[in-house]
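Please go over the structures that come below.
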Structure I
């Protein structure tokens with residue numbers, strides 16, 4: 001049996017953020033679903049908030065948390081003869097108490113009575129409640145959602161350790177792809193190999209659908225066709241993939257050449273993105289504003305594109321024009337945890353910045369110790385994004401089209417690591433190599 005996850009600590013964190021002294025919190029876990037008009041089960045994944053306070057990754061459970069006493073009561077599905085025939089005998093009540101960090105366990109046929117006896121029932125919008133209960137009002141429901149988000153934003157040491165393990169599994173899988181890629185293979189083979197390498201190391205699920213983009217496919221941020229052939233040794237492959245372990249995500253992006261050797265143009269764009277990431281990482285520590293970290297990436301990108309001759313003009317003028325957003329359109333990163341784009345990126349009352357390159361920030365808050373975030377700058381050559389800049393006389397003057405065409409075949413480069421914020425810096429959980437010399441040496445050795 002796996003060690004019991006200390007999820008009672010998470011319950012305490014939620015209660016600390018919830019300004020209430022009576023009633024209960026009620027959550028319903030995810031249920032097993034089937035394909036339309038069939039009895040074939042869909043892959044099961046627990047609802048994240050439910051897992052956060054129970055550690056239960058099985059379908060059909062509920063939980064009731066008494067706010068005053070902090071008593072945690074798990075509600076198990078009633079044992080059904082048909083279910084036992086198909087799925088096997090479920091754990092007994094005593095086994096469930098041994099397995100999960102809860103106080104008591106009852107069966108689902110006692111749930112209504114338990115909720116009806118509660119003075120007030122708090123729940124989340126994701127929990128569909130049916131029954132004659134004294135439900136909390138909408139304002140209180142919103143407060144509970146905020147409490148979960150703020151609690152989940154700061155990871156416990158044991159949560160960080162699981163994310164570290166997920167990163168190790170994913171980093172090793174990324175290395176295998178670098179070692180195995182060759183002309184004549186295709187994106188689908190890389191996709192399959194990543195799934196295999198993750199699963200054989202104990203991570204049977206992915207935190208999100210993997211991205212395997214070769215050449216210009218890498219210029220599409222969430223490319224997921226994953227079926228193109230690898231025909232050109234100088235093409236770059238962008239792999240954005242991360243395994244999930246015990247419901248906790250990893251999210252890693254690496255880029256490498258099909259033939260194992262970066263062209264001068266590809267190396268120049270790659271090193272620019274790496275410079276962006278290193279500058280951002282250097283500024284990551286408790287108290288730093290996330291939009292400030294993003295601004296660093298934009299400024300380094302601008303200077304690098306100017307140095308390469310792709311952009312032209314006075315740096316501040318180019319920055320003010322927001323032309324850089326055509327090459328770096330997304331945010332610098334996001335919260336990571338039970339969801340790959342984890343909760344609490346925007347605290348209550350914080351609005352998005354309505355500006356190109358900034359409006360897609362998935363997070364806007366000051367960093368705090370225990371936050372786990374991704375740092376993932378990129379530079380892309382996507383005609384759809386660049387064309388409006390070239391067609392507008394106000395912005396076209398900042399782009400040197402001859403230099404642009406020289407580098408366009410690079411497609412797209414993104415480098416992404418997962419870090420834990422500390423008081424005076426960060427800890428990088430991602431171990432996959434990212435220096436050009438490391439990648440080329442690894443790929444050369446694998447083909448020797």
Structure II
């Protein structure tokens with residue numbers, strides 16, 4: 001029915017999923033595999049599903065499809081294999097359907113290109129087009145109360161990014177997987193010549209159109225994304241001068257050795273969740289070298305070789321096209337300089353160390369573009385869930401082991417629930433925002449959603465509890 005505020009869908013969904021990136025796609029696959037919803041069965045009730053995605057089509061890190069970049073995890077950690085190797089949505093089955101299974105085998109690698117893995121995900125997503133609505137930005141989620149005052153469902157309000165029209169959908173269960181929001185340091189202003197690394201491949205060709213010009217470009221950061229962008233800039237703009245600005249003293253290799261890599265095993269989540277908050281924080285700190293501010297050793301070696309070749313040609317660092325500026329940070333940004341560029345005022349990380357810049361901390365770079373590779377924040381769910389804050393049992397965001405949001409069951413029916421994905425690192429471990437646990441986690445969430453009070457999980461579908 002129509003309302004002055006938009007369109008309200010009277011249909012009650014079993015699940016509305018906010019976002020349709022890899023995490024939600026894994027949920028769709030798990031529902032398909034576990035519940036067999038695409039196999040006609042007249043004896044079972046089929047769940048009513050809806051996925052809402054802000055983008056106009058499925059896309060995974062489109063801004064970081066740097067030429068030649070590879071995955072950092074094995075293809076076995078795809079969207080299905082760890083949960084069910086027989087699933088039709090494994091990476092190997094994707095290769096088989098594309099006629100490239102043997103060809104990929106001949107590569108002799110467990111690490112596919114990022115380009116191919118993105119295509120694998122698009123292939124998976126294409127199977128669920130009938131339950132996904134693209135171009136919908138979810139604004140808020142609010143409780144729907146019964147006559148007794150007990151909330152037994154939630155209203156998911158979204159806005160069409162094209163028309164601005166508001167839509168409302170009612171759901172018994174809501175799964176939120178909105179991904180990370182680009183993090184920008186406070187000192188970095190909003191400026192058209194400043195972009196986050198997440199949009200590097202999509203925005204740079206428009207920002208600096210002439211690839212032959214001797215641009216000045218800076219990259220801020222010391223992790224994998226910063227290193228990839230820094231290395232690729234030399235390929236895309238061979239005449240440009242590029243500088244990598246980082247707080248650390250050197251690019252450091254990621255630790256993906258076998259024993260350390262076990263922290264990403266799905267079964268490790270149980271032990272991590274059972275720890276105290278202090279123990280969890282210590283664990284995350286000790287495991288940072290697996291994921292944060294680190295670079296794959298192969299890329300470090302390529303960059304080092306590039307820097308070394310410059311030393312052969314010239315002893316004057318000022319003539320180099322690529323420079324790494326360690327132990328620096330940006331203290332201020334001039335939005336416009338006399339030459340029309342940005343002015344980056346660098347300062348030593350240790351304010352008492354004037355030797356790191358060679359100019360008592362007054363080092364200024366004039367650049368045509370700045371790419372900021374400083375990671376992501378993962379708290380977007382808090383704004384979306386503001387209308388349900390009063391339903392929390394102790395006025396804080398607590399997450400259960402099955403990824404459900406802790407709700408006061410004196411106010412919310414046991415038939416209704418909210419699940420969070422990709423924002424639970426502090427409770428579920430450092431793998432929470434990564435691909436490593438998606439297949440297993442999606443199965444756990446689907447099991448918990450459809451094993452609640454109003455439905456029973458079966459292999460062939462959802463049987464209504466009478």
Structure III
């Protein structure tokens with residue numbers, strides 16, 4: 001379970017540049033009718049002949065079972081729409097999609113992370129969904145503003161948000177108790193965090209293992225950079241800014257965790273999380289997706305809360321799954337209309353999806369009593385108000401790899417935080433310039 005979960009999640013924020021470099025001859029081409037608004041009424045209902053729809057996704061873990069059950073329920077309730085689910089590991093998924101679309105063998109519906117939308121929109125792989133939002137009367141007020149805006153590229157909507165998945169603060173209550181800490185009061189500030197780590201260290205416990213890898217050290221740094229008031233890029237995503245003074249300060253704080261003995265050096269991939277489960281550390285910053293895994297470990301006394309505020313403001317790394325409709329070499333308006341009905345239906349049933357370890361994008365669902373009855377997952381919902389989402393820019397995935405690699409060098413002590421981030425920014429700026437040439441924006 002852990003191996004499978006880790007392998008798929010490791011690709012959530014990588015961006016997977018291979019998808020961006022493939023040639024998509026034929027995508028978005030054809031006659032003007034191919035690009036016209038599809039038949040139907042934007043997803044309210046579908047009354048045409050039966051259509052068979054292919055849906056691609058990367059839900060290979062426990063959330064995949066929940067997703068498939070929801071699709072089965074949809075098929076039962078809609079006799080004229082049959083959705084078949086094809087699941088790949090995320091890295092294979094994003095690599096396969098452009099070529100499949102180009103050859104006419106792509107899916108009709110694709111689940112896509114927010115930070116992938118701009119790339120696939122720029123490459124002509126996915127189609128606009130403004131009519132869905134308009135017809136269903138969906139607006140920013142129905143969602144968290146950051147999640148809603150994340151579905152836009154060049155002021156046109158390409159994604160209907162399903163959820164958001166942030167980092168959460170996991171703590172081992174048993175380890176805290178052994179160190180004389182209150183297991184029901186996890187630290188929420190920098191001072192409280194340092195004090196707790198100091199008490200843990202006195203008990204011989206390195207309480208907070210800093211991973212040099214993207215999962216989860218890189219995403220922890222991503223969160224802290226924003227907590228210190230920094231940004232990864234300028235407003236136009238033309239220049240990288242993750243070597244600013246706030247960024248260096250945030251990176252230095254994490255590296256000092258290692259230097260001061262609160263964390264071991266050279267922490268292996270996922271070792272920080274496994275140490276939490278085995279009682280070797282007390283704190284772990286990790287994704288909301290770990291909640292269901294921990295629930296399968298009754299021997300572990302654990303809790304989860306929003307990330308502590310270490311910097312001057314609250315912030316947390318987050319991403320979001322969006323539904324998209326894939327462009328076809330020969331458009332079938334009935335299929336497009338059926339796909340929109342499915343997207344709307346599943347969006348409305350996002351409470352059931354939340355049980356898979358996600359925060360529903362729809363505000364009405366998040367504010368409902370049934371969602372609040374999921375204490376661990378709903379407990380991270382407040383982070384939605386200050387979540388740090390990736391900007392909408394094509395080809396950004398490759399640049400994010402550079403960002404995470406820069407942190408890796410600092411965490412492993414190969415370079416000072418400033419040198420590592422300076423070198424990373426220099427490389428990132430060249431990548432951003434290449435992306436402007438590649439995508440014409």
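Tabulated values for the structure
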read-out: Structure with the greatest value (metric mean projected area of the Cα convex hull in nm², for residues 63-318 alone, set I, II, III); value: II
read-out: For relative contact order in percent (Cα under 8 Å, 6 or more apart) computed as 27, the structure of I, II, III it came from; value: III
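Read the figures in this text as sums done on the coordinates, not as results from a lab. Model, not experiment: these values are computed from the prediction.
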